[in-house]
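Each reported figure results from applying straightforward, stated rules to the coordinates on display, with no laboratory input. Computed from a predicted model, the values in this text were never measured in an experiment. Cβ atoms are built from the backbone, for glycine too; each structure is taken alone.
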Structure 1
Amino acid sequence: MKWELAIVAAAVLAVAAVSRRLTGTSVTTAMVFVVVGVLVGPLVIDGVTAAPTGEGVRSLAEATLAVVLFADASRIKPRVLRREYAVPLRLLGIGLPLTIALGAVLAAVIFDQLNGTEAIVLAILLAPTDAALGEAVVSEPRLPSRIRQGLNVESGLNDGICVPLLLIALAAADVEDNAASSAHAIRIVAEQIGYGILGGVAAGLAAAAVVAFGYRRDLVSGAWLQVVPVAGAGLAYGIAVALGGSGFIAAFLAGAIFGALVSEESELASRLNEELGGLLGGVTFLIFGAVLLGPALQHISWRIALYAVLSLTLVRMLPVAVALIRSGAQGATVAFLGWFGPRGLASIVFAVIVVEEAHLPGTATILAATYVTIGLSVIAHGITAAPLASRYARWYESHPQDHPPAMESVPTPDHRTRGTPNPHAEGSA
């Protein structure tokens, strides 16, 4: 613990010093943090030696995901979904279940030591996508807005959707391994989801009330308005956990309620929440590289490497192709949407939950496969985001303006992804 804080702070300062230069390049901040983490971890320098099961690692990961879930959910506006829901609905309603199913089947085939429930747990861990890892894709203005927003909305919603699925899978795994009775497992899942919903509704309404009855009456300053979403995320998580529920379900639901009830002000209030999420996310990726990925690389096998590659290609791309059948999407669009499904922050936090709460015989295999897949995704999707986004934009622009590709050319309302500037935030103070 002697040098950990100094190393993390120095890494953050170094990335901040070149952050503008990194924007739009094939080197993302997540890549830098992960690589630095591996270098300063036990694998090389051995300067960061926190235990994967340590309270600090879990607290950082959970705080980061709670803030990010609130922010992601608050950006998903009902009016946007009503006006343009086709792509995210297909990706989430068809693609996500197929991704989990295919990932579980391949896990059971490749890792013969995993039982069926453990294979499902691994598939769920790697099902959420993280659009922030391919920022050049969702921030490239030349791309069809329908495609950018489809990836945006998918990433914002699928991690929240996967939380209850993971809880159910872990409970089923405990029952299968005789670690808990069926009645006990059902009760735990019901409490996690039920109290999570209760905490989310209470915190979402409270945060929205502060804005609706305080900010609109000029009782809340612009600076304190920025604090409301952060406090809302903390309140949701705190209420749910204190009652025995899922803080992640609570944070996601609270953000959705906040964004729906005070839509205009939620945009104004988002800057601190997103910047805090970005900072915590960077530190989480550094700790991930040092504490989780680095040690996993020492024990990598061909089975783990094969599953990581298939998870980022076949397991993602085939379900997306099926989901887009009869949508009118061109082949280039299907391939583009299929490739850009980065695995990132949500998978890291889900893995930490498995470390802390699951008692599965195949936990070591599940975690190693998850860590290697995330590490490969950070590098592969980071390197390819800018060049492939540019190439896809050129393909789209090559069509005559009077005969654009039908599905891709449908415009959508603007929807900011995590980390993109808020045009209203500068003047909010």
Structure 2
Amino acid sequence: MDPVIVLVLTFVVFLLIGVPVAVSIGLAAVLSMLVANFPASYLVQTAYSAVDEFTIIAVPMFILAGVLMEKGGLTERLINFARGIVGSAPGGLATVTIVACTFFAAISGSGPATTAAIGSIMIPAMLRDGYGRDFSAAISASAGGIGVVIPPSIPMIIYGITAGTSISGLFLAGVIPGLMLAVALWMVSVVISKRNGWVSNSNMSRSARGIGAAAWDAKWALFAPVIILGGIYGGVFTVTEASVVAVLYALLTGVVIFRKITFNVLFDALIYTVRITGTVLLVLVTGRIVGRLLTIYQIPQMVSDFLLTSVSSPTVLILLILLLLIFIGMWMETLTQIIILTPLLLPVAMGVGMHPIQFGIVFVIACEIGYSTPPLGVNLFVAAEIGDTTMERISKASVPFLAAEASVMTLVAFVPELTLWLPRLLGFIG
């Protein structure tokens, strides 16, 4: 039997019977290799090479840094700073949520972590001010997704490793699209808030003194992305070293300055980090094996040749790629789809003139949309739990925000300079 057919069929069968995605990938790859008479040593060598990457250290370190900064008191200060900027404008607390998520995204690198950290504070606050329950949860879930587009970003790290492209360049490329997403969500939230008469009861005015006081109180939180991103782009340390610096900074502020991180808090944070990292590494290993098999069987080349020859219009092909990414994001976990689809779709995207970094940002935005689309929308589950609402109701309330995010993704896909201008300006690409 053809090894490619075995790979595809067994993967689908395992998924249908409820086997976890990462395990399904690994079992399908092993069976395909057995049919193709590959030596067992090749499996071991490929698995080892998947985790024998210095850059991978950044994944657990950024996860740990995000958890420690949340537990250490930085999240609350970021929200107070956002309140100082917004004041009592229409839809003010929704805007605070978006601004706070944008700042926290520059620390955590994770969509669900951003949703949980900001949503746990902002959803109850919006409910107290009379905002709709479903709207409050939906805006928290959507804004939390910015965490994977604003650098640093764990999905960008995984894409950079998989595609063999500059992670620092990807981080820079995500800045403008991330801000565009924040603005798009803000515009939608203001329109909805005005239509429903939702105005924050905050007595904070947007005066220079008020903003200055809030900024001073949040100085340690605001200084975190300056150190992390400034160090990377200033050439002081690499992305991996920056992740370690982020952990040290989180410990410094949480233990010495705010004194909120105890031994028990640190222990729980380490347990959480190990659990999440173990899942990531399992996906990386199984994904690398499948990626090698696909390359050997020349599947990416066949997919690329088929699409490029059957679809004559580059515009139509790009739109098909965007629709495919959004659809698969509804069903597949973020890191898994990056590892599986990058080898398949990157050659197609490059065939129609997209730069690998540009495609990476488009892919990550699609992943962000996937965080807020059922049935696998992780952010929706987190926000629905905090807001005490149902998946059906929060999914319906998320539709306007998803439309705004899809519009930004389409714009980024067709306007290369939105992603390539900053990396090119600082010399990360030619």
Structure 3
Amino acid sequence: MNPEPSNSPPPQLILDISRLVYAGWSRTPKGIPRVELAYADHYMKSAPERLRFTVLDAFGRLRLVNNRAAMAFTREIAAYWEGDVASTAAHLRVALHALWIHVILILRPWGSLKQLVATHRGRLLYIISSQLQLDRPSLIEELKNAGDLKLVFFVHDILPSLFPGFFTDEDARLYQRRMENASRLADTIVANSQTTAESFRSRFGKKLAAGTLVVAPLGIAQPARAAPPPALRQQPYFIMLGTIEPRKNHRLILDVWRRLSSELGPLTPHLCFVGERGWKDREVVELLERSASLHGFVEVCGRLPDATVAGLLSSACALLLPSFAEGYGLPLAEALSLGTPVLCSDIPVFREVGGDIPDYLDPSNGQAWHAAVCDYTQAHSLKRQAQLRRLASWSPPTWKEHFAVVDAALRRL
């Protein structure tokens, strides 16, 4: 006997875009705002009639953003990040748009998310794809007590809890609170990798009900590729992609390059650091400044437009990822999707993302990294050719696959 069809309307979706709006002041995006942008783009296309947006305002209140304004801002910042991020005029337009949203949220006497939850007749699904809000558990508790609201929370990593030495004490405590609150308050938790999911469950989620924690790898977009600078096109070069901080292990690669410069002199391959400066970066910066053997061979590029990064990656000898720990490994997936070989640390999440494609190395073995770089510099490197052959069988993860998992989890709610 078939069950009676339900007359209840489909649940409304509330998407938190706080990090995306705050990113309006950044020239180039970081990983978490990119994920918020992907979620906004997906639900703007798949469920626009059921979608609402919320942002945490300057007074710590969760406020609803007018749909038209939120969608316009989302499209504008996406176009900016995909286009010319060096354009001061384009950056100013995005920053002013973000500022205008905040001003409206502060001045408008209505738009409380709690009020919407209390007056809405039916279920609401609140999706937080950043790691904000859960250091303020009272906000979520008030929403859940006000009506029929289910919380969906995205976990990017729990690295501050696993490797506190790589983070400030304040960050480690903050992440600890967020993950404890996620375990207690979230109805569905989405993890970006099996490694992250297993770490979260063992650390915070031993009491989670079956099906609460799901794994949905991040999708890979394919940006246009700008040609690398002429100077780089004339010589072999390597790339490191990521914030300059101890966890990323830039120091090991700089030691490799100092040795290479003493051995090869003017034939030393070039190295590009793509990414902004992070905390505890002083050691790396001072080494770059005081080491004459690195001058002319190592360039700190900062954050670059997507197309420029794609162009640099596609022409590089390899992407170097000597990280001690990661939550996912997006640069690894991006490089492989462009057909670029990768030399990376032998850590579980890189194995999960890259499979048998990259060459894996011990992140503390400088000799092994030196030998690998020397090999990949050669025009007819057998190891590099072997990885390129393996690359032919690799399929990049897609956002379509990601949201197939997430939407199935939402339907179960």
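Tabulated values for the structure
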quantity: With helix-only ellipticity at 222 nm (-39500 (n - 2.57) for each DSSP H run of 4 or more, over all residues; to 500) derived as -22000, matching label from 1, 2, 3; calculated: 1
quantity: For 36, 19, 14 (semi-axes √(5λ) of the Cα gyration tensor in Å, for residues 129-256 alone, calculated) the corresponding structure among 1, 2, 3; calculated: 3
quantity: Per relative contact order in percent (Cα under 8 Å, 6 or more apart), the highest-valued of structures 1, 2, 3; calculated: 1
quantity: Highest-scoring label, criterion being distance in nm of label points 7 Å out along Cα→Cβ at positions 121 and 385, among 1, 2, 3; calculated: 3
quantity: Top of 1, 2, 3 by distance in nm of label points 7 Å out along Cα→Cβ at positions 97 and 137, largest first; calculated: 3
